[in-house]
Structure P
Amino acid sequence: MAMYTTERSDIVEPERLLVVCAHPDDVDFGASGTVASLTDAGAEVSYCLVTSGEAGSDHLALSGDELSALREEEQAAAAKEVGVSDLHFLRHRDGALQPTLELRRDISRVIRRVRPNVLLTQSPERMLERVFASHPDHLAAGEAALCAVYPDARNPRAFPELLAEALEPHTVAQVWLMAHREADLRVDITDQIDRKIAALRAHASQTDQHPDLDGMIRGWAAMNAEAGGLAEGRLAEAFKVVPTA
């Protein structure tokens, strides 16, 4: 079981977790320490990547298709570092995400396939004090994922084509949001920090040029731990919990 610090009494222990993020590497910056802790405890974890990140990495002389293929390979390698092998790539257009009905349907499809009791995604609310965490694609992915959780994935009348695919409605009990200003859950990742950093280094197209990736990640995790009241020297990831059942 992961080590939680929270004032809430309603935390759902993830037995089957689905992570929905806009881009390859988003989950590793925001939550891969938590993922490693959960897979170590026996939870089943799946990733849903809404885009393949073809609009980034302008320092690389690659076409969009080449970059998409590379970033999907990097995400698979990063996922392996934290015990995840079930990846779903939706391949929506990077840099142009909107929380459309089409995107809601595609995320609902994955929810009905995976049938998680907890879904982890990006916050749909912009953080002006940390604007880089609030990329427009992140906001759109978070909004679409929340709409897919409620009401779409549980509603048999939503997207009848999913029923035609033998995908029955499914209710997710709780959503955890990354990069939210009102975080009320901290997960201790001290013992998983090296695997989190290894996962991030697997995204070489994104992290190879960073002057001090290790220091930055450990610094963020230390601030999260301090804000959650963990003991000095501990490291944490932070989430906002949204009951959805």
Structure Q
Amino acid sequence: MNRDLTSWYSPSLQKEMPIATYGHYGFALLFVPTAAADYLEYERFQMMETLAPFINSGKIKVFSINSINNESWLNNEIQGEHKAIRHNQFNEYVFNEVVPFIRNSTSGETPIIVSGASFGALHSMNLFLKRPDLINGVIAMSGVYDLTEYTKGYYDDQVYFNSPAHYIPNQTNHDFLEQIRKSRNIHILSGSGAYEDPGASKNFAGILYNKGINYELDIWGEEWKHDWPTWREMLPVYLNTRF
């Protein structure tokens, strides 16, 4: 498997940001880490080994970026408004820097599917829903789509605009909604075992349904808990059968 590590100084985040790339060809699968993890998290937890058949066959080319959650929502040393500002800078980093990097590494026509688990699922869904013109779909695993679950009681406009469970119900822009509706790759997955919250996935699926947005909701059984073995099983199923 081809593996490249690179980095650049991010104008959006004002810091060096690394990215790991796996493979040569295929549609782009953009990984967003869980919680405070880094760009090599998926590799450490054997996800790349699991996805090797898809990578080596040229079905997917994987791009894995750093989280900055420990500088935003998980940083208890700063005020909520500063957490929100930092998170918005992360969004700009993805849209203005990572997406062009992916385009330069593939082609302007290559679809980009964003994926993450746990907190990474929320961010993945949010990134797709904010810029469906740049990102073509999402595979969200074991997510909660209400950002206030992570903000320790803080709420302002920026929390609202990064919390899909809040802003999608109130979205009325027809053209914008139609852009989201074009995607046939909105996948919401959850187990039902320990530390999973399938109700959050069901609730968010209901929000999308009410907006006429196509999605796939898949709730796995109680043997599937909130952990890497679940996600290593889920993702290959979807890559094999939906793409």
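Read the figures in this text as sums done on the coordinates, not as results from a lab. Quick caveat: nothing in here was measured; it's all calculated off a predicted structure. Cβ atoms are built from the backbone, for glycine too; each structure is taken alone.
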Computing relative contact order in percent (Cα under 8 Å, 6 or more apart) gives 16 for which of P, Q? Q
Origin of the derived value 17.1 (mean count of other Cβ atoms within 10 Å over residues 44-51; candidates P, Q): Q
If you rank structures P, Q by FRET efficiency 1/(1 + (r/R0)^6) of positions 52 and 92 (r between Cβ atoms, R0 = 35 Å, to 0.05), the highest one is P
Structures P, Q, by distance in nm of label points 7 Å out along Cα→Cβ at positions 68 and 180: label with the highest value: P
At a computed 3, 14, 17, 15, 17, 15, 10, 7, 3 (P(r) over Cα pairs in 5 Å bins from 0, in percent, for residues 124-195 alone), which of P, Q: P
For structures P, Q, which has the highest computed value of volume of the Cα convex hull per residue in Å³, for residues 84-171 alone? P
